[in-house]
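> As structure tokens, here come the structures.
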Structure P
Amino acid sequence: MTPQEPIVLHPIGVVRSSITEPADDCWGQLVSTVELDSEQFSPECTRGLDQYSHVEIIFFLDRIPIDKIETGSRHPRDRQDWPKMGIFAHRAKNRPNRIGITTCQLESVDGLTIRVRELDAVDGTPVLDVKPYFQGFAPRGEIREPAWSIELMSCYFRKI
């Protein structure tokens, strides 16, 4: 593979949340806001967004140190009872490009402030994009996933 030019992304906003440090299993019913950058956008940018029930928030996991990035495989959450999986076979936060994406329930839109439920990003996290969730982009056909991931997710969105 030939070297590529860097991809430069600029945050469009920031997450505001009561969760201030990276954590697991505390996102259930959490209401956060995405504050869009008023120097880049006017309230026109969210016109019509309130017509959707869900949005996808794409964010940069800026609290993950470079030296903690995974490029190989490991046991999810370091649980030896779960199989060793490559970084691209689970959704660990220490991903090579430190990009997170979560589909959230949309609570409200007020100009440049978007309130969402169950966004697993901590306070101050840079937001890269906001997209309305279209059912037409949902997976088609049967969804398959390993048992360990179902077990992991059974607590991920527990109420805090």
Structure Q
Amino acid sequence: MARILLDIENLPNRMTLKAMLEADGHVIVTETPELAIAESPSQAVVHARELPALLVCTAHHIADAVLAMRQGVYGYIFLPLQPGEAPLMVRRALEAHTHGLLRKEPSSNVPEDMSLQAAERRHIHEVLRRCKNNQAEAARLLGIGRNTLWRKLKEEKKPSTPLH
């Protein structure tokens, strides 16, 4: 599986995450990692300049996680750690990196007030473009079913009905 750098000072979180990732077949390393997981948003951003990076955070720090993601961090893993979440996020970050879906530069062209629906639509179309409109592949990379992707695309084409 992957060689992962854990940049986490909190010993209980580090040891729990290490055990979860090793149980999934990953190797924890200090040199030549393929992915980094940090507990500091600024450290995650530094790591994201060179390789896929994830941030470990609590719900209270979600705004910091979103800011880090705008600066190239792939995503975050919530504390307290839940079984299966860290390995899932590692797989998704590595797949996105493999398929060239990670941005190395900050996404300054995304408006601050973009709605979640608009951001989702934009992301879906970016993934479709990179998959050359292969909906099955795009759905797999997005982590959704093909029917869900088809439904979302179909909903986009519906004309909005004005309120009376």
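Each reported figure results from applying straightforward, stated rules to the coordinates on display, with no laboratory input. What you are looking at is a predicted structure, and each value in this text was computed from that prediction instead of being measured. Cβ atoms are built from the backbone, for glycine too; each structure is taken alone.
> For mean count of other Cβ atoms within 10 Å over residues 42-49, which of P, Q scores largest?
Ranking P, Q on mean count of other Cβ atoms within 10 Å over residues 42-49, first place is Q.
> Say we calculate relative contact order in percent (Cα under 8 Å, 6 or more apart) for every structure; which of P, Q gives the highest result?
P
> A value of -14500 was computed for helix-only ellipticity at 222 nm (-39500 (n - 2.57) for each DSSP H run of 4 or more, over all residues; to 500); which of P, Q is the source structure?
Value -14500 for helix-only ellipticity at 222 nm (-39500 (n - 2.57) for each DSSP H run of 4 or more, over all residues; to 500) corresponds to Q out of P, Q.
> Here distance in nm of label points 7 Å out along Cα→Cβ at positions 50 and 74 has been calculated and equals 1.7, so which of P, Q was it run on?
The value was obtained from structure Q.
> Which structure, out of P, Q, was distance in nm of label points 7 Å out along Cα→Cβ at positions 98 and 146 derived from, given a value of 2.0?
Considering all the candidates, the number was obtained from Q.
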